[in-house]
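A.B. asks: Structures incoming, each one as structure tokens.
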Structure P
Amino acid sequence: MGYKGLLAVQDISFRINEGEIVSLIGSNGAGKSTIVRTISGLLHAWEGEILFKDTPIHKAEPFDIVKMGISMVPEGRKLFGRLSVLDNLLLGAYAVRSRADVEKHLQKVFGLFPILKERQGQRSDTFSGGEQQELAIARGLMSNPSLLILDEPSLGLGPKLVSDIFGIVREINAQGVTVLLVEQNVYEALEISARAYVLQTGRIVMEGQGKELLKSDHVRKAYLGM
């Protein structure tokens, strides 16, 4: 996998079991975003295959992948700033045909994020960084995914907001959504992950249970400054 003929990721193989939180960790430029963009159909792998519930998806287009049950919350949130909270959420449900289902999903995300219900008519570009991240996650949930991919959800947030976001990820997972978490915030990611993969220069160099990797000398030195 790569961009404009340049190889960014190679010989990658990993799995996500239903109901898990799995993390991809690594420094900036390690290839994490390339992987999730490929899973989401925004890029296509040059070789190999991606299976979702035993169905090959590596040649599928993003719209079809969303309909299959995969939703990605992109790095940088990518909200429609001039649109209201509600309009951003409804755009997340573009693949949901039933109005009743859209309303059901809307009430579910309002339960997770009460502030969005209170301020649903407000323009999203007037929100703080943490509030925008909540909206981005909520929009990702509007298609009712079975797999939610979060690309750097803590990026640019202060410590308290980071803790809040990871708490929300736990709650989403507790409600039955499988989560693939891509993070540079290694400690927080490993703390909540059942399993994790460490990515370095486009290759997986370590894998294991999240809390076990926290004890690894390599991870502690390379990513935690210990």
Structure Q
Amino acid sequence: MSASEVEYQGPKRGADRAVLLAHGAGADMHAAALTTVADALADARIPSLRFNFPYRAAGRRAPDRPPVLEAAVRDAASELARRAKVPADRIVYGGRSMGGRIGSIVAAADGALGLVLLGYPLHPPGNPEKLRVEHFAELRMPVLFVSGTRDAFGTPEELKRYAKKIKGTVTFRWIETGDHGFKPLKSSGLTVDGVLSVVASEVVHFVRSLPAAT
């Protein structure tokens, strides 16, 4: 994974945890939600790494097949562990939409310190029967869901229902009137920048709350 495809932030030593942030299907590692979270983590002296999936690095729009995406997450996690000088089991996997989903699949198979799922795509819009929860029962680590109350990829009620399959502690943070990209209705009085600041604060609080290294 070349240096041009990753962005590391935070201290280079002294941390006991680090956060991997994967982008959504239609975005890249410079998406506002990810950069805002990464900046907040850096201010808290928590290392993070953002990266581009292979299809984005190659300038393509269509996402790679799941095995390629999962391999990219594993490669990025190894790079983060190397740069932050933390063990593999001290990585928090996270990301926006598809990136969070792929991270959660890898975490279910390999384990993780925690999971940060920003706008988890529970199902395609208008297709609630096509659930993406087959791996939830294998998640034994703490999980943070941050989702908009108007998210077409999964309502709060749906997320709460299917998250019961998760073995680890589950925390929810709802963005009032937010859509899948966290954009709130104008009538709410909220702004996108304000919402992203709240999202970042929630992620920092969650990551700080995870158990210390023994």
Structure R
Amino acid sequence: MQIAPLLNIGRGVTALIGGGGKTTLLYTLAEELRKKGSILLCTSTHIRIPEQYPLVTAGADALRAALAEHGAVCAGTPAENGKLTAPPLSFETLSGLADYVLVEADGARRLPLKAHAPHEPVIPPNAQRVVLVVGADGFGRPVSQVCHRPERWAELAGVSTDSPVTPEAEARVIRAEGCGDRVYINKVESAADYAAAAELAKRLALPVVMGSLHKGVYTKWA
């Protein structure tokens, strides 16, 4: 089963935002889509350097050559602590070099859920798809433990930071922020997870896919 068609990922720039699971989704999409064309992975914020893809830090000619040789590469500017920041080329230029440009456009410190500061997310202006990732493992646990920027999340949800996260509250946050045009609910691995994910999905006007990247099983919410 593949998740790329369920999320309607087309050629061009796709941005991944939201809670934990973005990097795994980034790699999953890259492996699915590389059968259809060349893949460029990068960030508009910070990511750890992926070990499974060649890293290109130079300009267009070097990227073009690496894509021709490997099919899928990572582009970026080295930063401290073994991380990368955005490539030196514009996302418009990058989209002309690779068939698919996959961008991790947000940070969540590996927490399942997040609310965004005013400067977030950093979505490329030419993104044709923006996928908001939600971790189902955050449901039922205190906001303070599972949400990046918990005070902001609680404010948008209308709850306290000590309150357990509910699908209804997460839906209020998503609607208030208005980020993304698709939602992917990850770590849906039990009947209880599915029930919570369905409660969230039915409260959103956006297309929703739920499933488990670990298991490779996904469902599109009707």
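Quick note: the coordinates plus some simple rules give every number you see, no bench work behind them. Since this is a predicted model, take the numbers as computed values, not measurements. Cβ atoms are built from the backbone, for glycine too; each structure is taken alone.
A.B. asks: Ranked by distance in nm of label points 7 Å out along Cα→Cβ at positions 69 and 117, which of P, Q, R sits at the highest value?
C.D. replies: Between P, Q, R, the highest calculated value is found for R.
A.B. asks: Another question, then. With distance in nm of label points 7 Å out along Cα→Cβ at positions 37 and 189 computed per structure, which member of P, Q, R shows the largest figure?
C.D. replies: Comparing P, Q, R, the top value of distance in nm of label points 7 Å out along Cα→Cβ at positions 37 and 189 belongs to R.
A.B. asks: Out of P, Q, R, which has the highest value for relative contact order in percent (Cα under 8 Å, 6 or more apart)?
C.D. replies: P
A.B. asks: Can you rank P, Q, R by percent of Cα pairs over 18 Å apart, for residues 61-124 alone and just name the one with the largest value?
C.D. replies: R
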